[in-house]
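What follows are several structures.
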Structure I
Amino acid sequence: MSQPSVVMDVRDLTASAAFWGRLLGVEPGKPRSNGDYLTVGPLASGVALVLQRVDDPRQVKNRVHLDFTVDDIESAVQLILELGGSRLEKQFTVSGETMADPDGNEFCIAAYTRDAQGERVEPTSGP
């Protein structure tokens, strides 16, 4: 298998594309397949975020979610809120923030990443 994509269900394809495009710093593609799909852009090398329009609202917690590494958690939270996202009351991370996009899809932000074995890697500072 190769060239994976993460497909996220959304109700408003245009609004969600604007949110995720701005958050990821990319220009989303155009709707395709009768306006039901749109590729926002790359999440990582070879992995794309694709939005799929659905009529049903999200009713339960996501079984899969995205984690992002940010330089400054509070600045990232402010941007997410300005773009129409929200901070969840129930947090699923102890040293970051659990957020949601305008459709309620959860994702986490933190100022660290994890290595291939799952060990926490703190950001490096300086050159």
Structure II
Amino acid sequence: MTLLEVMLATAILAMSMAALGQLTFNGVDAALRTKMESEAAIRCRSVINEILSGSLTPTHQTEQHFRDTSDWTWSVSVRPDTIRTMTLMTVTVRHASNPDGTFTIHRLVRPALQPPGIQS
């Protein structure tokens, strides 16, 4: 084996290792993003369920922290729907401490029977 063949084989090996490393990084990043989006959807549904059960008041609220963590916040917008006895609740959940500075946001809009206290 000549020196040129060894250098060529080493270069091919280095490029292959770099490509595998990048694929691994992309996979881990996608898994983390999916985990955050799933948690955001669960937290969004939790806020809607608390409103529907009467634990939270069905009023406009912004940037409220969840009881179990300060990393996640939620906002609610409640407005009358075109149907007189219905309301549209928009719940937005966000997580702001991603390492790259971006937000994980999940928004859920749900029609519901108009709770007491909301006038159409």
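All of the numbers you see were taken from the coordinates with simple rules; none came from a lab. These numbers were taken from a predicted model, which means no experiment stands behind them. Cβ atoms are built from the backbone, for glycine too; each structure is taken alone.
Figures for the structure shown
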item	result
Structure (I, II) behind the derived value -5000 of helix-only ellipticity at 222 nm (-39500 (n - 2.57) for each DSSP H run of 4 or more, over all residues; to 500)	I
Test item: volume of the Cα convex hull per residue in Å³ calculated as 141, pick one of I, II	I
FRET efficiency 1/(1 + (r/R0)^6) of positions 13 and 85 (r between Cβ atoms, R0 = 41 Å, to 0.05) - structure with the largest value, from I, II	I
Parent structure of the calculated result 3.6, given that distance in nm of label points 7 Å out along Cα→Cβ at positions 21 and 93 is the read-out and I, II the choices	II
Identity of the structure behind 3.3 (criterion: distance in nm of label points 7 Å out along Cα→Cβ at positions 45 and 77, calculated), options I, II	I
